[in-house]
Structure I
Amino acid sequence: MSVQDRLTDDLKTAMKARDELTRDVVRLAISAIKTAEIDKRGALDAAGVTDVLSRMVRQYRESIVAFRDGGREAAAAKEEAELAIVMRYLPEQLGPGEIRALAQAAAAEVGASGPSDRGKVMKVLMPQLRGRADGAVVSTAVGEVLDAMAGG
């Protein structure tokens, strides 16, 4: 079952259960996907849908930080609940150790020798991790791996 089919089914279920939070978040996700399809002038493949949902996740995380910085804990908690719903439709997220291991493999693959090779490593690594890891976390792991290579 595609992510879009799951979203449609979950929307129906949430409406029947009167689960307003899930209903609203799923509607937002469906709308974001439809907007991306309109922009592309065609249907999105699975990777395209994952990209749209990943963008939503990034926006939720930024909003949570902004609300916390502004002392709006209730708004941050609501955003976290919405984030959890969107995360259901993304592939399982990788842990820092797994990301670091993949970064080391990618660095070896491109023959990286230090921090100046970050772009080469990220170019190889990001397609492998699409939707499975936050780009900022990946960038940090790549930086650590490349710093260790330069220092060692």
Structure II
Amino acid sequence: MDKQDKAIINLLQDDFPICDAPYKKVAERLGIGVDELLQRLESLLQTGVLSRFGPMFHAEKMGGGLTLAAMQVPEQRFDEVAEMVNAFPEVAHNYARQHHFNMWFVLATESPEQIQRILEEISEKTGLKVYDMPKKKEYFVGLRLPV
């Protein structure tokens, strides 16, 4: 990762423009061409420096449902169960944890009513109990990781 990659990451954490040509605007701010910007972003994703680049949507404000779920997965089945859970398009992301609840995932659905149905389907498919951990209160944490 060079100085330009760091500048790209720092800029995009703070202010991605909402306009007809956002990448052009970002490239102009950085003093590089759009093609170079896109190539660098692709490289940062391919090499794993960035795990994801894209918008974050608030499912509930769009009429959808959102919940955190946890499972107790036997270690020998962890990869198999993770693959089954991740196959559900409603699973936004999945994390392994050092805890008796060792798999945690976020479920985002088109409607709040779908949450229980999808959790039940995951339980049925994996043969494991899924614990729904709905939020009671939301906090905004302005996470920024300067490079």
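Comparing distance in nm of label points 7 Å out along Cα→Cβ at positions 77 and 133 across I, II, which is largest?
Across I, II, distance in nm of label points 7 Å out along Cα→Cβ at positions 77 and 133 peaks for I.
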Assuming 26 is relative contact order in percent (Cα under 8 Å, 6 or more apart) as calculated from a single structure, say which of I, II it is. II
As an exercise: helix-only ellipticity at 222 nm (-39500 (n - 2.57) for each DSSP H run of 4 or more, over all residues; to 500), calculated from one structure in I, II, equals -11500. Which structure is it? II
A value of 0.95 was computed for FRET efficiency 1/(1 + (r/R0)^6) of positions 53 and 125 (r between Cβ atoms, R0 = 30 Å, to 0.05); which of I, II is the source structure? I
Where does the value 15.9 come from, among I, II, when mean count of other Cβ atoms within 10 Å over residues 29-36 is the thing being computed? I
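Coordinate-derived values only; no laboratory data. This is a predicted model, so every value here is computed, not measured. Cβ atoms are built from the backbone, for glycine too; each structure is taken alone.
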